[in-house]
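The next part holds the structures, each set out as structure tokens.
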Structure P
Amino acid sequence: MGTRRILVTGASGFIGRQVCRHLPADAELHFTSRGEKALTTGTWHGVDLREPAACEALIQKVRPHTLVHCAWNTQHGQFWEAQDNLQWLEAGVALFNAFAAHGGQRIVACGTCAEYPDAFVEPLCESQPIAPGAPATLYGQAKLALLHHLQTLDVSHAWVRIFLAYGEGEDARRLVPNVACALLSGIAAQCSSGTQLRDFMDVRDMGEAIAMLAASDVKGVVNLGSGQPATIGQVASMLGEITGKPELVQLGALPDRPGEAPVLVPDTRRQTEELGFIPRIGLRRGLEDAVSYWSTHCLP
């Protein structure tokens with residue numbers, strides 16, 4: 001067998017760029033992005049993957065052995081019910097069909113914890129059956145529909161259910177950068193009640209785990225998380241301690257989002273026992289690194 005050819009979609013995105021940093025050096029690497037190139041290595045393809053024909057043409061051109069599909073709309077505050085979720089679903093079906101038709105061997109695709117209905121018992125387990133209309137958002141429903149299509153194809157695959165990633169390159173409007181930038185600027189960091197329990201995973205660990213999964217023979221749905229849940233209030237308070245401005249953290253200053261799940265925590269046994277991946281970066285260190293990053297990236 002010759003050099004393994006790997007194609008990563010969304011390679012300049014928040015998670016995609018971290019995946020790329022952990023791919024094997026001896027592989028032939030191909031990346032797609034509509035934005036900046038995150039790495040100087042590999043071959044970059046400027047493709048709008050929302051177009052099914054473009055997906056088919058890309059696979060026909062590259063003929064990858066492994067496909068890591070990270071691309072999707074994740075625009076903060078809008079992606080939950082964005083109509084282009086249906087475009088991403090249609091394009092993903094075309095991408096996977098073309099990959100299987102041209103001899104592709106292994107697909108690893110990024111799903112989401114939003115596929116799980118709020119009614120599920122915590123911690124959330126991959127083996128729990130989910131009805132197509134059960135996810136609460138269009139985003140979760142579209143991701144779940146793409147998984148169901150992938151399961152019909154005769155190709156080795158793993159589907160990653162991502163929980164809360166944070167760290168370098170994150171959208172500045174999300175929790176960690178929003179709070180960190182407020183504190184670094186010396187202004188109040190207004191938060192919701194902070195009682196919501198979540199699983200926060202450093203994006204560097206997440207990228208490494210996805211790259212590891214692509215090289216493995218682990219199949220099916222795999223939750224990715226730190227395995228160390230924390231409340232939003234604990235994260236905000238820790239950021240206050242790290243910046244030396246705990247008095248500026250204002251829990252309860254904002255209302256909780258209507259319908260927000262009080263607990264969103266994964267069962268990570270498949271990640272640790274089958275994939276053999278244990279996160280290296282604890283929450284305190286990850287938040288310290290995030291504060292360091294945002295100290296030079298916050299908007300004035």
Structure Q
Amino acid sequence: MIEASGLTKRYGRTLAVDDLSFTVRPGRVTGFLGPNGAGKSTTMRLALGLDHPTSGAIHINGRPYRQLSHPLRAVGALLDPRWVHPNRSARAHLHWLAVAGGIPTSRIDEVLDLVGLSAVAGKRAGGYSLGMSQRLGIAAALLGDPEVLLFDEPANGLDPEGIHWIRTLLKNLAADGRTVFVSSHLLSEMANTADDLIVIGRGRLISQTTTAEFIERATKATVLVRTPQAERLRAVLTQQGCGVADQPDGALLVTGATGEQIGEAAAAHQVVLHELSPQRGSLEEAFMQLTGDAVEYAAQPAGAEDSDLLAAGR
């Protein structure tokens with residue numbers, strides 16, 4: 001378990017983390033989301049004792065990281081996949097980590113096989129692609145078979161097969177009862193992977209809830225309707241105060257009514273329905289809705305002159 005209480009970190013005049021409190025529970029994948037500059041990486045560094053909080057605390061299994069008896073066996077972390085001596089092989093890198101952490105060296109081959117690097121374990125890490133470096137970083141995080149895992153952008157640089165692999169790995173680790181804390185900008189992946197979400201902006205907590213509750217709370221419920229009598233149904237639903245929007249394929253997207261209510265209204269007016277599908281909002285929509293005021297670096301829409309310059313390649 002990871003617990004933050006009143007966690008605050010200042011760098012000079014910059015307030016990177018501001019009175020942040022949250023709990024990451026075992027047995028679930030917890031996504032850690034926020035715009036650029038929100039304080040996610042700083043929070044993870046504080047959790048791992050790489051920075052000292054200005055005030056407040058963050059504990060792993062009830063203790064600060066620096067007080068853990070066997071930290072590499074208690075906590076596995078991936079913050080920077082390039083943090084490997086470029087002239088060391090993957091096997092040599094994992095070997096010195098195992099020796100330093102009191103981990104049996106037999107574990108090296110196990111994690112190399114798990115992340116798919118066995119065939120290139122003897123090659124220089126400096127020649128690895130970003131995706132291969134990510135896999136090596138994940139191998140290092142898993143080396144001590146820890147109960148708590150922290151990953152910062154673990155899918156960065158991975159191809160589609162690799163993304164599917166890391167998604168499955170994270171879910172399996174949580175299913176084993178481990179605490180899995182994952183920071184990512186890939187919202188579609190977090191929607192498919194995370195059971196819970198912790199969302200921050202400008203260093204402050206915006207939301208801590210399940211992924212489903214986060215999406216439901218921040219997006220409008222809609223129902224996709226297909227009918228050969230679209231105009232008639234539109235008139236009925238509009239009269240009842242519903243919002244009705246045309247879709248490119250001829251369907252109607254209805255807001256302000258449940259599927260049951262739409263079905264009953266259609267039956268009462270003898271409208272034939274071919275489809276009645278409640279639509280779940282996306283994590284991206286919910287994220288944009290709740291973090292819009294916390295974006296530090298927001299691009300402005302290009303005006304006519306800007307568009308001309310971009311088109312001219314200037």
Structure R
Amino acid sequence: MAASMTSAAPSLSSPVGVIAGGGAMPFAVADQLTARGITPVLFALRGACDPARAQRFRHRWISVGQLGRATRLFRDEGCRDLIFIGTLVRPALSEIRLDWGTLRLLGHVVRAFRGGDDHLLSSVGRILEQQGFRMVGIKDVAPDLLMPEGAVTRATPDSAALADIARGRGVLDALGPFDIGQAAVVIDGHVVAVEDIEGTDGLLARVARLRAEGRIRAKAGRGVLVKAPKSKQDLRFDLPTIGPRTVEGAAAAGIAGIAVIAGNTLAAEPQALIEAADAKGLFVIGLAG
């Protein structure tokens with residue numbers, strides 16, 4: 001999963017606690033906060049956050065399931081405002097080592113795990129808000145990391161790609177209430193793959209494998225990866241994310257480009273993303289919501 005927000009931007013209190021999963025986004029958010037004169041404190045998730053990169057910032061280590069320790073550290077560091085950001089492999093409830101603070105909230109925690117990723121993240125967010133913290137998101141903290149509307153690459157979608165984009169958005173709108181995934185690949189009007197627990201990288205690898213096996217017969221350079229938030233999703237959490245790795249996966253899958261919802265999609269390493277897409281001849285476009 002990938003963590004993030006929406007709403008009218010509030011006045012942030014400093015420092016802001018960045019609950020940091022994997023990938024580049026937690027550090028990009030911390031850099032954006034620093035540029036605004038707001039101190040970020042990384043609460044780095046063990047097994048997910050990059051230890052070497054975390055050293056650049058004030059940070060504390062926490063583990064999934066240690067709500068008691070986490071809330072104590074949030075208060076020790078003076079963080080009222082918190083943001084979830086970064087990737088995290090969803091653990092099984094049986095794999096989590098619960099501390100006393102979590103055990104006191106066990107009923108809430110068990111209910112949080114009875115659903116998809118959006119349900120889990122929003123439920124944990126509500127638990128933290130009940131403890132006196134405020135959950136914020138990317139639009140509050142680092143709006144420059146959100147995809148703008150329109151094509152950001154030299155290549156743009158043709159009429160066939162636009163039709164595939166419309167089909168992909170329709171599929172994701174239909175699947176959204178089931179909290180399944182945030183992406184689909186459509187080629188010449190055919191929905192060839194939908195995101196599942198493997199995530200977007202796994203989805204694109206599956207399309208590349210299907211093409212290599214001859215299961216996808218359309219010529220390379222056709223089709224689109226479409227990503228969109230789930231319907232009724234709390235947009236502070238788990239926003240769709242794309243980056244240079246997404247572009248590499250799309251190129252390997254033989255599709256023409258990537259379409260996402262402008263303003264509600266994170267762009268990791270945007271300059272590298274654009275350069276990679278231009279080098280591969282792919283389009284990347286932000287769609288009006």
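No value in this document is a laboratory result; all are computed from the given coordinates. Just so you know, these numbers come straight off a predicted model, no measurement behind them. Cβ atoms are built from the backbone, for glycine too; each structure is taken alone.
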Item to check | Structure with the greatest value (metric Rg/Rh (Cα atoms, Kirkwood Rh), set P, Q, R) | outcome: Q
Checklist outcome for this item: Comparing P, Q, R on mean count of other Cβ atoms within 10 Å over residues 208-215, the highest sits with P
Item to check | Given 12.4 for mean count of other Cβ atoms within 10 Å over residues 128-135, calculated: source structure among P, Q, R | outcome: P
